[in-house]
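Next up, some structures in structure tokens.
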Structure P
Amino acid sequence: MALAPAATVPTEAQVREYMRTLSNWGRWGKDDELGTLNLITPEKRAAAARLVTDGVSVTCARPWSTELAADTTVQPMRFMVDSGEGRDHDSNERILQRRGAAEFIGMVFHGYNITHVDAPPHYFWDGKFYNGRSCNLVTSREGATVNSVEVLHDGVVSRGVLLDIARARGVKWLEAGQGVMPEDLEAAERAQGVRVESGDILLVRTGFYGRRLAEGPVHPMEAGTPAVHVASCPWLRERGVAMIGSDTHNDIAPLPYPALGNSFHVVCLVAMGLWLIDNGNLEDLARACAERKRWEFLLTVAPLRLKNVTGSPVNPIAVF
């Protein structure tokens, strides 16, 4: 398939202007915490449920591991509070005291390898986060005192759409540092016969995780990462995307605008209130979609009900 036409990359000044032109502050009221998830209506969920015909479910998450890897930011921890070792020859009294196995786990899920949801307070711009709230509302003692991931206690359920950019370009994966532009998104729509609509959860496959599986993990900031370019943010707002995820940490490396940091995170989370799914595994989903020649499905995203936390590990489930 032919590549999308060459895209116009916005200047840094234009990206800064996105913070005003794409802002959803006040759109759903001054106290709103859901942001673009307001676009998922009961009717949208009901229509998404009608997409289930095969009864087949597919994970969109990477496995969690305590193993060290090149892209590990903070080492995940697991230790057993109690195990099954020796249970086969303990005394009766000891067997009653040790009734089962249990473990402690600890992680910093924000980073480059754990599949997770970003809540709006994860990023700030000029001392503010979504809906004009002060960064000081996220404290070291209490955490995110407003707009934390706990507001998603009922889960996120909607129509999911996979746009397989690597497949549309005829490659296994995009190269490091490449950005997915609006033209790429629309080219994938045409190739797949699908259109992203208001209230959808959009998943974008670059092939990055497939490359990680094939060649081993690398540190994204050192080796480079493809991702959706911040230039696509006006398109995401126009289409009414409710949540977006990809198989990367959702910002291009090397950074295209070093003075803005992770510009895609900043524009999405702060200005738009657009929740992100970072570090997805879209390989199994891409195969399932290709087998059915169908790139729409019911998608459920159920973060842990964590109070005052800026995100959550998550296992998004696509159902066909």
Structure Q
Amino acid sequence: MKVICSGKDITEIVTSITWSGDYKQAARKLEFGIAVHPHDAYLPRITLKMGDMVALIDDKGKELFQGYVFYKEKSINGNEMQVTAYDGLIYLLKSKGTYNFKNMTPQAITSKVCGDFGIPVGKLESGSPLNRIFDAETIYNIIMTAYTIESNKSGRLFMPRMEKGKLNVIEKGGKITKFVLDPKTTIINSTYSESIENAINVVKIYDENGNYKGEVTLDGIPGILQDIYKAEKGQDVQAQARGMLRGIERTAEIKAIGDTECITGNAVVIKEPYTGLSGLFYIDNDEHTFSNGQHTMTLGLAFKNMMDSQEGGETPESKKTSTKKSSNKKKDDNKSGYF
């Protein structure tokens, strides 16, 4: 592995590398240590500034990560400086915007906001036009809300991913790695768990005026674990409510010999009969460690593919309703005699 900082190869003074991602955190992260010593004249010195570009390159010359230094730490008694860099998605997570999109597709919305913030775009999954108003929402939330609305219509799942400095929106789980996880050859350890801590088996539906409009249910979980869905005009009420149902969460964690294709958003085949982990699984988070010439990885796996659904902004119809209610309230206040 090579670590390149601002165009300079600093691999010879890098002591350890951890490369990781999580679909709920969006931006991939690169953490590495650099050997430093104030009195060693033979040790190459490097000055890292906040925002410097960092790249991780594999042994075949493929770029695995491109990002920016957001944190560094060193002490007078230490011989190592710790550095943390994030890919370009960090800027979408930390920046906000206000927009009124009319009849625009998710990919058009993504291109617009990324263009406004200087983020190059690559391949963007397609979708149907929508209307949405966003007021001081993060750019990430704006993009993922548009794709969440599309997901509720089509059933497809999406996630953003930076590749060579460009934002791509991919279909989550759409790529199956060629790497097979098997205890005989690659798996070091594995664990499996089940949980209903986040389960929802009943969703009751109410309209904007609070009138009951029905419910959707999920079998297989005892008792009632209920949520409420307040419908908005122009939405597929049943699809939205069904999307709130949550069954038994089955997850697994695998520690194995590393493979750079095994990253968040991809799927992987596992053959591990002891814990029941045999079949196709979706990578929800990953951590790759490169140390002493060895590459190991820890993968958080899901039996069911999930996306980071967002519900930012509001429809023009709901905006008009809230404005009208606010106006009526002001009129009522004026009748009270206080003004």
Structure R
Amino acid sequence: MLTWGFARIAQYRKACLIHNPYAGRIRNQPHLLAAAQKLIEPAAAGWEILATTGPGSAGSLAASAVSGGTDLVVVLGGDGTINEAVQGLVGTEATLAILPCGTANVLAMETGIGGRPLRAARELPAWRPAEVALGSLSAGDEPPRWFVAMAGVGLDARIVRQVKPGVKRRLGKLSYWVAGFGTVGQRLPEFAVRLDGREYRASYALFSRVKNYGGDLEIARHAGLLRDDLGVVLFEGESTFRYLKYFAGVLINRLAGMGGVHVLHGREAELVPLNGRPVDVQLDGEYAGLAPVRVGVGGAKLRLLLPERFLAAAG
């Protein structure tokens, strides 16, 4: 007997599966793509398999597929590939589904999809669509870039920039820890943060739609994917040694009320470097350039397939 969720999914006329053929897990497990494809076949009447050709190509592949009648886009990849696909889906009626195949899989871990792509593929036909507000990142007069999970300004973006692709492929999440410990003792540039008309200073600002960070830490525990605002956490101070205390606060869930930390909700922020020192920016775990930037939420929405258990818990 078909479940209600399965019946909804089965109504998709045409779907595409976007994957990065050079991603480590796909390259090292040649059976993975075919196995995932077989498991998700019941979700739509017709399928097209599309391989990315380089950075940014997932967005153009998604946009082209939707213009050709695709109403379900499935991404087999990590948060970066998902983010690229989102850029091509904004403003369309298409639905996005994800099969985790990245380093951190932040979005998949947040929503209860988990980190196992074939288990996710097996469950996908029972997932239900939900409207999710996207975060936005704008610089100057450029059009906004959209994010599903988070934007980070300052320390974490510096770490993202310093991680080399080859090291990331070999070490996975450990590569970020190595780069992070490499910053200890350095002086961090502070920047001005104007959040919904209030003024702050920070050396790291996290604007999150999700509770977890990196797939296994919870920094913005007050954030929520189905909320209409951002979970904001601001960290003050130029000394990286202060972040040892902040990290302990994350581990024991004591950030709120800790000196030098602001735990907030917000909708719009402007971030401007101080003293001419460059400030890095990351978007869904991928390097996104330098401040000044504006961060917001609610300018666009995405239809995302999510497990029933996540939707029920988020209630």
Out of P, Q, R, which has the highest value for distance in nm of label points 7 Å out along Cα→Cβ at positions 26 and 82?
P
If semi-axes √(5λ) of the Cα gyration tensor in Å computes to 42, 28, 18, which of P, Q, R did it come from?
Q
Taking 3.7 as the value of distance in nm of label points 7 Å out along Cα→Cβ at positions 74 and 290 derived from one of the structures shown (P, Q, R), identify that structure.
P
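Given a value of 17 for relative contact order in percent (Cα under 8 Å, 6 or more apart), calculated from one of P, Q, R, which structure does it belong to? Write out the running numbers ahead of the final one.
On the way: P: 31; Q: 17; R: 21.
It must be structure Q, since only it matches.
Bear in mind these aren't lab numbers, they're just calculated from the coordinates by the rules spelled out. Computed from a predicted model, the values in this text were never measured in an experiment. Cβ atoms are built from the backbone, for glycine too; each structure is taken alone.
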